[in-house]
Structure 1
Amino acid sequence: MKRSYLVTGGTGFIGSYLVRRLVKDGHRVRVVDNDLRGRSSRLADISGRFEMFRCDIRDTNAMIEAAQGVDSILHLAALNGTENFYRRPDVVLDVGIRGLFAILDAARANGVEEFVLASSSEAYQSASIVPTPEEVSLSIPDPWNPRFSYGGSKLISEIIVANYLRDVFKQLIVFRPHNVYGADMGEEHVIPQLTARAAKQIARHPTGDVPFEIQGDGSQTRSFVYIDDFIDGLLLAASKGAHRETYHIGTEDEVSIAELVNTIFAQFGRKAALIPTDLPAGGTLRRCPDITKMRALGYAPKIPLEEGIRRTLNWYLKAA
């Protein structure tokens, strides 16, 4: 069934892939973004096939206008990126919280009964259970550390959507992405940063193992999900998920940062000589989601890490 969607943060990495998929599937799509962190050029290939609202997510009147006549709101707008957490925590919080209130008020004003919120694995930070189920306690270890401005905003956002308009929505879904990666994901994330640094170090060391600094000793782990698999999961959760439920979208393929670096270097046909450095305060040692709830909906990630890294690395090297 063809529907009308409002996607906030639609020029961001995940948002642009989501918009492109919805348009491809024949849905009517509106996009809200002011390119604070996104980039409209990401959607240049489908220009004219969606409606663009170039405005600030915190502007309630603009949100009310953008939400007129839509069936569902997919709220992804946020100021992400670790560098932003440290440098602009005030804006991270302002966009995350005031922006959410603005779009929720817009949903109420327009009678929109479906709402999907993008949260984050940062909302629970360091879980006591790995792989981590959705029911894990949400916590922020140190409110004085600006690193947690983003995770804090996501934790608060989950509380807000669960309670602010609890009698308005007939379909309310929260999803937590877990290390989504792919082409054109920006420069602030671990895989493009490691790729750029690896290329520079390889150029400096044309033979032999390549000296390469990493945060900590490389034993800290993550699980990475390729963007195409992630979008499959997001749309599955939005369409088949249960009302007032939370879903972890990612993979259960846990990999150490050292293994990730070695996988990236293997794409260059080289080997890295890893040099441990201090781990920043607030760093999480293990993160991997339990995706049992998503699998019950039919979710099955298909792209293995090596293939996803190859696709991502090739895109970044061509764009350099």
Structure 2
Amino acid sequence: MKSLYDVIKERILVLDGAMGTMIQAYNLKEEDFRGERFKNYPSSLKGNNDLLSITQPRIISEIHKKYLDSGADILETNTFSSNSISMADYNMEDLVYELNFESAKIAKKLSGEYSIKDPSKPRFVAGSIGPTNKTASMSPDVSDPGFRAITFDELVISYTEQIKGLVDGGVDIFLLETIFDTLNAKAALFAIDTYMENNKLDIPLMVSGTITDQSGRTLSGQTVNAFMISVSHMPIFSIGFNCALGADQLMPYVKRLSDKSQFYVSAHPNAGLPNAFGEYDQTPEEMQNLLEKYLKDGIVNIVGGCCGTTEEHIKLIAESAKKYSPRKINANS
């Protein structure tokens, strides 16, 4: 069976869509999140989507299947918040390894089944590593600009625990995504690099930042080029952007990245911008038309969806991706 490195040279790969959006459609209640195991847990657990890999694995499996059936080449694990820093909100720091291991195992089992069914279209599992809910380079307290809610070393420890669970669960790729603070990302990169070196591993690493507004900067103030340079010391597999903006608003920044990057380029934008109720109204057809511009212009190697996207969005994106050649890496970058 062909490796990720082989396949990406031949065609544009399709990343799946939003896990959270799909989970919302199930209208789960507190008791659904708790399951039998956490029936009497002292903290409220509703909204802890990552926990569903333990309490409702059937639902997570169903969502992965929908994305695979829609044409996704890469499945993201249900682990965006599966780190001790984010899990502290639910007093579930002790579950971090298990959350990552179980989530990776669910996705890996399905990707293996689909790859065996159709060896010409191998499927891969990307271990989703989110930014945590704290920032290392900015103060959350306007009256104390020197204060930091988290340290670099604390982030490294937290990310290392997550990485171990993902690796033991069988991920094929690390996906460090929705990066709003590059210092957080550097802690994750350091943790990944150290873990792989210590364990003699070579797992491809996708890095995806987020442009927070029309200024074209990350939340920590970096431009596209600054962000790219900040992470380019690592031998990363791909670099890209996701979240915050819709495909239309994100395109100029992905184009800028594509012009300069020596790595493969990815994009998985939101289904437009949220409405007054925080919901995403962009239809699969609308998003397909917008992303087709990326494909025609040859600026991406990997394309998918973030907030607001469903299996219908991914199905149409996958149909479009088949018609175009992948971006060629600029050797002079």
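All of the numbers you see were taken from the coordinates with simple rules; none came from a lab. Computed from a prediction, not measured in an experiment: that's the story for all the values here. Cβ atoms are built from the backbone, for glycine too; each structure is taken alone.
Could you figure out which one of 1, 2 the value -13000 for helix-only ellipticity at 222 nm (-39500 (n - 2.57) for each DSSP H run of 4 or more, over all residues; to 500) was computed from? Considering all the candidates, the number was obtained from 2.
One of 1, 2 was used to compute mean count of other Cβ atoms within 10 Å over residues 126-133, and the answer was 16.2. Which one was it?
Details: 1: 16.2; 2: 25.6.
Value 16.2 for mean count of other Cβ atoms within 10 Å over residues 126-133 corresponds to 1 out of 1, 2.
The greatest value of Cα Rg over 2.2 N^0.38 Å, for residues 38-157 alone among structures 1, 2 is that of 2. When FRET efficiency 1/(1 + (r/R0)^6) of positions 142 and 270 (r between Cβ atoms, R0 = 30 Å, to 0.05) is calculated for each of 1, 2, the greatest value falls to 2.
Please state which of the structures 1, 2 yields 1.11 when Cα Rg over 2.2 N^0.38 Å, for residues 94-253 alone is computed from it. Provide the component values of the computation, followed by the final result.
Working: 1: 1.24; 2: 1.11.
Only structure 2 yields this read-out.
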